[in-house]
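These are the structures in question, set out in turn.
No lab work stands behind these numbers, since they all come straight from the coordinates. Please read all numbers here as calculations on a predicted model, not as lab measurements. Cβ atoms are built from the backbone, for glycine too; each structure is taken alone.
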Structure 1
Amino acid sequence: MKLRPWKSAGIWACVMLMVMTAPGAAMAMQAGDSSADLNVSSKKKMVQEPFMIKVVDAETGRGIPLVQLKTTNNVLYYTDSAGVVAFDEPGLMDQTVFFHLSSDGYDIPADMFGNRGYAVQIAPGGMMTVEMNRVNIAERLYRITGQGIYRDSVLLGQEAPIQEPLINGLVMGQDSVQTIEYNDKLYWFWGDTDRPAYPLGNFRVTGATSELPHKGGLDPDVGVNLNYFTKEDGFVKSLVPQLPDGAGIAWVFGLMTAKDSTGQERLLAGYSTHNPELSAFGILAFNDTKKEFEQVVQFPSKDDWRHPGGQASYYEEDGKGYWLFTEHRMPNLRVAASYDAIIDYTQYESFTCLTPGTTYKGAQTSLERDENGNLVWGWKKDTPPLTQDQEKELTQLGLLKADDPQYYQLKDADTGEAVRIASSSIEWNDYRQRYVMIGQQIEGKTSVLGEIWYAEAPSPQGPWTKAKKIVTHNNYTFYNVAQHKYFNKDGGRVIYFEGTYTNTFTDHVPTPRYNYNQVMYKLDLANPKLGLEPVQGTAHHPE
């Protein structure tokens, strides 16, 4: 490793002079000095085995990641993905130490003074297991990306369940995941990615593959072994070369597969470029040989609503396949699942009740009604989608009547309060025989963008009417949630989802190692706390 030379020899000389003339400096720099040897010897004697503290879910007994332990002098520790802390604080070994415990979505009873924690007798090489009660309905499993996923476990000599428990692809942080099955593997793509060597990392998409659980991959309860696409220096490579618009930042979303004119299945993605403002939208195709994306088409306008974004899911209707997108927060955009349709922006359809060919104009909005005055919702070309907020506003304006069908007005199942959605992920669920939404709320009670909700509907476009909160955060963000249908267990009874855990949009101090990384959750749809009613009626099955 090469260090940058001092720009001024004079500065370097001054620094050396200060070091050499500091009290005791010359003595300390003598290699054979006996006092230095004694200091080394005493330091060696202070080295002790760490004490293991494991924090577990009181209901399941599983270790809880992302638990903060704070001593009475405000030293902070955070459990790794096994729920473990390796405690070796000098001066606090062989002592009773009180730890305040806190973790979003988990709690323990307070004592008479309001303190929530445990007093632990610390001894080198010992261990203590403590419990927390889960407030979340969903269970936090592990961190997927970043450095030190099982740091404390490794320090304690514990076996980690993944191949790279400390650092993988030199990734420190990764934003917003997209995942799809392709070529008998799972392909993973992220946005901006941080590295150890410098505060700025890769801003043009990074990626990895993993084995499917039923084809040699890990049980999703355990973790994911990511095989990153990397450069010679070991850091993840950029997967989107410079595009004609010249923008410096590129993101991908709305992953799809479709056969091209030769019959070959291709991995396609919607993309946007930023410089730093939005520059362009279009479609990319993954080159299996180069292991990177190549531009297929740039759409005519960056301001047009017809571009695949958010999370994509496949479904079938009337014997025809479609890719459905949550670009506009709710599942109200689709395109036929063919290569030619995907690359042709005119083939995208919105789910809306606007009169065909019109746009939303507040009180002057034109709504399509049949000869009997019934509101006509449907998939329409050349007409933008109706958003959740717009639908609500039309009701307030009186353009939508009380007996008109509404598709996006989610209400809290417990309180009846409105739930505004910022992002969502939709998949068909065999167990519930319904489409399932994992949605992120805007302006929740405890965080602006950190509350996650569960909802279900008979068709992918809805109607989405009732939601149950399953994950909460206290002034922290958990955005761009992604549901992993490839991990479903027990016929869809157990589902998995992840999101980006970050202090962005908050004034919270970043959580070491976890901040700006992906965290996986597990949800049991048979959990009575969800309050789901028995499925009745027939849903539109995707296949």
Structure 2
Amino acid sequence: MADAPRLTLFRPFRHRTFRSVWIASTVSNFGGLIEGVGAAWMMVLLSAPASMIALVQASKALPVMLLSLLAGAIADQFDRRRVLIGAQWFLFIASAGLCLVTFFDVVTPWLLLVFTFLIGCGNAFNRPAWQSSVGEMVPREDLAGAVTLNSMGFNLARSVGPAVGGMIVAAFGAAAAFAFNVLSYLGLIGVLGRWRPVLPERTLPRERIGDAMAAGVRYVAMSPHILVVLVRSTLFGIGSIVVQALLPLVARDLVGGGSFTYGVLLGAFGIGAVGGAVGSGVLHERLSTEAVVRVASIAFAVATVVVGVSPFLPLTLLALAVTGGAWIIVLSSFNTVIQLASPRWVVGRALALYQMATFGGMALGSWLWGVVAEIHQVGIALVVAGLVQIVALVVALPFRLTEVEDLDLAPMREFTAPDTQVPVDARSGPVVITITYTIPEQDEVAFLTVMAERRRIRRRDGARHWHLLRDLADRTHWIERYHVPTWLDYVRHNQRRTRADAAVSEELRRLHRGAWPPPTIRMLERDISATLGDRLGNILPGLRQVHW
């Protein structure tokens, strides 16, 4: 009997490491949200214009967009636990700096943005390592629940943190809110310090960071499941960030409140998000991922318009709860698809590119809606943003999310580097590989179809200059040819093959006439121009001595 949706959601808590990290992370999120209230309200107290107030959100989102790919490559190449600890210490130092400049009353709008930007940089390195490490804390069948619980933990903190932050700011000032945030990092640092994950043995040397980043981009670019999420998350980020970016102005201008009211509004958003996390399992049991995202996106858009036109605090609180629930459902759905569609060797970079797309849309949206609010009014900006979200959903209709729960992305682990008569080492290359197939004429269409998928997989895993050749003298004779830069890249390329890719090999086995595996030739490409240049260099001095 299948687990009930709610039991499935809470099942990851069976794993002690996940449970401990989740609790410490929720406390840290609580401190971060209190810091966010202090930063946003401090900008209001500094009499900054609406565009500067909205830039508080943009300054936190922009580093995620700029640095996430680098952070993802580092998370995939190094011990994620150590990366997390380093990011937490950086956040601790940056938050302490913000606390000190505020305490000594030397903070300015631009200095405030500098510190929130630095905190955003810490989060940029923390997020890919944190999210990709979830797969090391829970098994695959609990991954979707763990992703949703992480989002729920953040929003549990959001449900009370902002209100507490508003009270702290009102009673003791922004410096006290920043100090609370500084202390909140210590618990998570302690828990991570005690965690000892069991990591698979690394059989190959690490890629250089630049090569790792390029490999991540290439993998995502050749993975349709992931590309769809990037498009959808960018569009959602542009429109949906308006609520959080302009919420201080909603508190001040639309419902006539202060810092405490702002905290209560954020709390309503958080309570709604917790409800959305709990209800997410029920929705996904009954609807496809695409249907869930569409329903939640429409609800978010309608509620955004209500926030923009409502002068009544209770109605605004209800609408914000709806936006919070929709927000968590959409983003946790996107995150789950990314994690389930990415093998472990590249999941950090895939998540990083997802975050770049999402936070890039949020950074653009924060600036855009701040300008609209400054030129027109806060309410008008919210209404327009709601309409833009509906348009974005229509634009996204061709980019449907697919179900990826059944993808088996475990490595095949069948490849063994062949013996060679010509000595090779890790740097030997370029390597050219040719594979010969014998395909009956009646199977040509099926063969070309499966080779199109083969081409995508080869290029996704690092192959270059892929070509399919046909022998003019023999209609049944086909040659697949591709390059890799070095012998080490060739070994990596083959070890990246997953069990989900095996279907392509099985179809080729069925179509090929002859022994399997088919004849494969591996060759080292040699550049003779350097050799000719050396010989000419030896000849030319003698030619100069000849008297003509």
_Between 1, 2, which one scores greatest on distance in nm of label points 7 Å out along Cα→Cβ at positions 49 and 425?_
2
*Work out which structure the value 99, 60, 47 belongs to, where Cα extents along the principal axes in Å was derived from one of 1, 2.*
1
*Comparing mean count of other Cβ atoms within 10 Å over residues 65-72 across structures 1, 2, which is largest?*
2
*Using distance in nm of label points 7 Å out along Cα→Cβ at positions 305 and 345 as the calculated read-out, with 1.5 as its value, let me know the right label among 1, 2.*
1
*Match the computed value -2500 of helix-only ellipticity at 222 nm (-39500 (n - 2.57) for each DSSP H run of 4 or more, over all residues; to 500) to one of the structures 1, 2, and report its label.*
1
*Please state which of the structures 1, 2 yields 0.45 when FRET efficiency 1/(1 + (r/R0)^6) of positions 89 and 169 (r between Cβ atoms, R0 = 25 Å, to 0.05) is computed from it.*
2
*Kindly point out which one of 1, 2 the value 20.5 was derived from, the read-out being Kirkwood radius over Cα pairs in Å, for residues 81-384 alone.*
2
*A value of 10 was computed for relative contact order in percent (Cα under 8 Å, 6 or more apart); which of 1, 2 is the source structure?*
1
_Using distance in nm of label points 7 Å out along Cα→Cβ at positions 473 and 505 for the comparison, can you identify which of 1, 2 gives the largest number?_
2
